[in-house]
Structure 1
């Protein structure tokens with residue numbers, strides 16, 4: 001019996017309790033954004049779309065510097081009007097990227113026009129989205145948190161929201177002109193209001209949760225309540241909204257330019273190129289389909305990438 005006890009005691013030994021080691025957490029460190037990008041790049045289609053989008057951006061900003069676009073460079077030579085790619089290269093002396101898509105109704109290079117117009121669309125989308133999202137998120141956060149602001153802004157929203165957005169933009173363009181910055185102003189003067197109303201609703205959902213009530217009882221300032229307690233929980237919502245805003249402005253520019261109330265004639269525009277070629281898209285398809293394809297590609301890529309990034313920013317996908 002004593003031998004058995006002696007064998008058992010030799011198999012075990014006492015370990016001292018170390019309070020410092022006991023406080024250490026053995027779980028791996030969690031990084032929110034590292035997890036976001038891990039989930040995002042798990043879908044191989046996102047890598048392909050990003051590569052295509054980088055090519056579109058590079059083409060939109062580099063090609064216009066290498067091949068400057070002038071819609072009236074051959075307007076005095078009627079023989080250059082509506083030439084097919086092969087005919088244009090034969091007329092202008094051999095292969096050239098400038099005539100890869102032929103010429104337009106005024107002898108202009110469609111290839112150069114597409115990339116100059118794509119640059120306009122991308123700049124317009126980024127600027128309008130940055131302005132509307134910034135103003136909309138900030139005002140929407142205060143709108144949803146402050147009941148006094150809610151009473152005032154709700155009346156303003158109900159008045160402006162009943163005016164058709166297209167009609168409002170059209171009137172503003174006719175009043176202030178159709179230049180690039182005038183068009184940006186027309187798209188942003190009230191464009192932030194719908195975004196602010198959307199985030200008002202989201203903030204109101206979070207406003208009365210337990211941790212927000214506890215912070216309010218402790219006297220936390222309103223700006224800290226919004227920046228620390230509310231907006232971090234709306235990251236996926238913000239990305240989702242941005243994913244719809246960016247392609248929407250490109251579509252808006254193309255549509256308004258297509259119906260003749262968009263950007264002025266001196267600003268390259270995909271919508272105007274489509275509008276000028278619509279009557280002859282069966283006869284001269286090279287003037288119609290390339291700008292349609294580029295506009296569709298930019299819009300679809302931005303939307304799909306935005307939706308996938310919005311899914312990745314949802315913490316529930318990080319399991």
Structure 2
């Protein structure tokens with residue numbers, strides 16, 4: 001089988017540190033043949049990094065190539081709609097980084113593109129849907145050993161100063177991306193809640209602002225309830241001095257699970273098991289799912305509709321901070 005030929009749009013830190021290592025591990029299935037960045041020097045440097053592939057400073061030139069099957073869009077979320085629209089019009093399959101879009105209007109336009117191009121695979125790169133710890137916890141719950149899960153609490157805390165490599169580009173704190181870090185990072189954690197506990201039906205977000213340079217809000221606590229009756233909190237704070245934490249706690253009738261980013265503990269009255277994370281948080285697996293969907297025509301589980309549900313929980317809650325939002329039947 002010939003490898004899937006990939007064009008990469010966006011040569012920033014996420015492409016360099018997250019996407020390229022995954023693509024390199026899948027070199028037998030996927031071949032990166034061209035890259036594009038609006039800053040030509042950056043595109044050329046990335047092309048050299050990955051082995052001397054072709055580079056462009058205009059994505060239309062890359063998309064015009066007939067030897068590219070699919071594109072990996074790793075641009076600021078403010079450009080997702082424009083890049084996706086152009087890629088689909090050029091006949092390419094699309095993998096686009098989360099969050100789906102910068103606004104609800106853009107997200108709805110992205111959903112319309114799926115309907116307009118049903119012959120193309122359209123997928124959001126939500127790596128947590130494919131991460132080992134999520135799949136392991138889903139298997140534990142499905143086994144019945146845990147009993148009914150009733151609560152999930154997740155603390156994600158660090159200090160992202162303005163010179164942080166993920167912040168320095170500025171788009172996450174711009175007026176064009178009003179929901180900032182809480183949306184950009186928050187969709188990860190919402191996706192996991194939905195995967196483990198079902199749809200979120202009610203949520204309230206209490207935001208905070210410590211560093212004005214990071215945007216309208218740089219932290220907050222999302223309190224939620226799911227369709228299964230489980231409840232919990234996502235405590236996401238990005239200006240915490242002197243503390244770095246990533247701790248998930250899942251409570252069930254007959255046991256509990258704890259994940260600290262590297263180790264997964266599952267505990268019950270029978271004892272405790274401990275497992276080390278064996279993967280890269282799902283990046284290789286999401287690219288495999290993308291390639292499989294193109295090869296077989298089968299669903300991949302991370303469509304634009306799923307990303308829209310993730311996004312809504314954060315965006316609608318941020319639109320009215322401190323007020324409970326209902327998501328019953330919310331898919332539009």
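Look at mean count of other Cβ atoms within 10 Å over residues 85-92 for each of 1, 2: the largest one is in 2.
Assign the value -9500, calculated as helix-only ellipticity at 222 nm (-39500 (n - 2.57) for each DSSP H run of 4 or more, over all residues; to 500), to the correct structure from 1, 2. Clearly, the read-out refers to 2.
So Cα extents along the principal axes in Å, for residues 37-156 alone, computed for just one structure, reads 69, 41, 20; which one of 1, 2 is that?
Working: 1: 69, 41, 20; 2: 54, 35, 27.
Among 1, 2, the structure yielding 69, 41, 20 for Cα extents along the principal axes in Å, for residues 37-156 alone is 1.
Between structures 1, 2, the calculation of relative contact order in percent (Cα under 8 Å, 6 or more apart) yields its largest number for 1. Among the shown structures 1, 2, from which was the value 113, 60, 29 of Cα extents along the principal axes in Å calculated? Label of the originating structure: 1. Can you tell which of 1, 2 yields 15.6 when mean count of other Cβ atoms within 10 Å over residues 109-116 is derived from it? Matching structure: 2. Out of 1, 2, which one gives 1.8 for distance in nm of label points 7 Å out along Cα→Cβ at positions 165 and 237 as computed from the coordinates? Value 1.8 for distance in nm of label points 7 Å out along Cα→Cβ at positions 165 and 237 corresponds to 1 out of 1, 2.
Throughout, read-outs are computed from the coordinates displayed, never taken from laboratory work. Not measured: the values here are computed from a predicted model. Cβ atoms are built from the backbone, for glycine too; each structure is taken alone.
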